[in-house]
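K.L.:
Heads up, there are several structures right after this.
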Structure P
Amino acid sequence: MTPFSFLSALRISPFLGILRGVETSHLPHIAQVAKAAQLDFIEITMNTKGAVDLIRILSKLCKPLNIEVGAGTVRTLDDLHMAIDAGAEFIVSPSCNPAIIDHCARHGMPCLPGALTPTEIQTAFDAGATCIKVFPAKVLGGPAYFKELRGPFHDIPLLACGGVDTHNAAEYFASGADALAFGSSIFRPEWLVAGEWEKVISAIKKLRESTGK
């Protein structure tokens, strides 16, 4: 998927699930959870133990389901190369690393770097980012901050990450977010360990229903 087609697909199905600390035994269930909840984008963070193997396995499980699997918390070029070798279909970072963005742009890899301030957002976009992950979004006012950003940055795709829940998800979209990301608030470690997959599916569906998307 090219950066352009990735962004188009993300805008149609604007939710990204973040997996951190998952285990191999969870992956077949997570693939089915994503299918049941119509979650089309999932990332596994590179600071998860065995992340490379987990990304490789989940990618194979999700491919026939048309679910895109990416790598998150990509902070270095070494992280990037390992993620790409594992089959990651998009790259997500917590910060704005120009070298990572440039490599992704030159090789047609969708890239979602993290940025918070207006300068960081513009810098990441100019470097070739596909979409900017505004993180941590809640710190500077959540949806209200997005509304302010949309004044000067009407043309920059923005993903809200950090503190997104059913109470504010609809407001994020109304304030200009193109997509929302969520992690342990829905992929709760205790639910994963206990195999309570229906609770995960229900939580994703409730988040979607709260936005009407």
Structure Q
Amino acid sequence: MNLLNSPVTLIIIVATVLWSLRAFKDAELKYKWIFYPYKVKREKEYSRIISHVFIHGDTMHLIFNMFVLFSFGRIMEYIFVDYFGQGLGSLHFLLLYFLGGLAASVWPYLRNQDNPNYLSLGASGAVSAVLFASILWMPEGGIYLMFIPFEIPAWLFGILYLGFEYYMSKKGGSGIAHDAHFGGAVFGIIYVLLINFSKGPAFFEYIFS
């Protein structure tokens, strides 16, 4: 796929990498942009709901999220542009990504709005929205995971991932925002159904055929 066909994905990646690298060295910026439900509620710092998507905890966190976004973001942006046309397709991809990041913050906010010790950061929720939009749109695809030497059907990975993230979010104590991953993934599914509902029945028809 030509990289020029996915300009929005590349712009998001570049912006995220630059802001994350800056936040690695600037603790004040990191604190100002991190998702902090306690402050969002009490001091109306709503910008944190989106700003935290642009910063990451460490290099591996950043690399992993940007690799997944590069892999699946280009695909979804290309699909949206092909389906809706250049302008509207790019807009849909932007909405999927950033509303996905917003939706991924809802559950963590509700759970931690009175918890002064909870902070989170990273694009995982937004990236999950893109990933699951691609799974619903193309269940026939495949996904490779590190240390697993074979391709996993996209639809099967999606089901297992949702179950795992929901279980871990209820269990807690992992230090990972599994509730954000789950919320972003669910939003990605909902977004696709809103713009092309036929993808829902087609998904089940594919896996049960």
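Please treat every number below as a calculation from the coordinates, not as lab data. If you're wondering where the values come from, they're calculated on a predicted model, not measured in any experiment. Cβ atoms are built from the backbone, for glycine too; each structure is taken alone.
K.L.:
Of the structures labelled P, Q, one was used to calculate distance in nm of label points 7 Å out along Cα→Cβ at positions 53 and 197, giving 2.1. Name it.
P.N.:
P
K.L.:
For which of the structures P, Q does the calculation of Rg and Dmax of the Cα atoms in Å return 16.9, 54?
P.N.:
Q
K.L.:
Out of P, Q, choose the structure whose coordinates give helix-only ellipticity at 222 nm (-39500 (n - 2.57) for each DSSP H run of 4 or more, over all residues; to 500) equal to -13000 when calculated.
P.N.:
P
K.L.:
Can I ask one more? If distance in nm of label points 7 Å out along Cα→Cβ at positions 13 and 141 computes to 3.4, which of P, Q did it come from?
P.N.:
P
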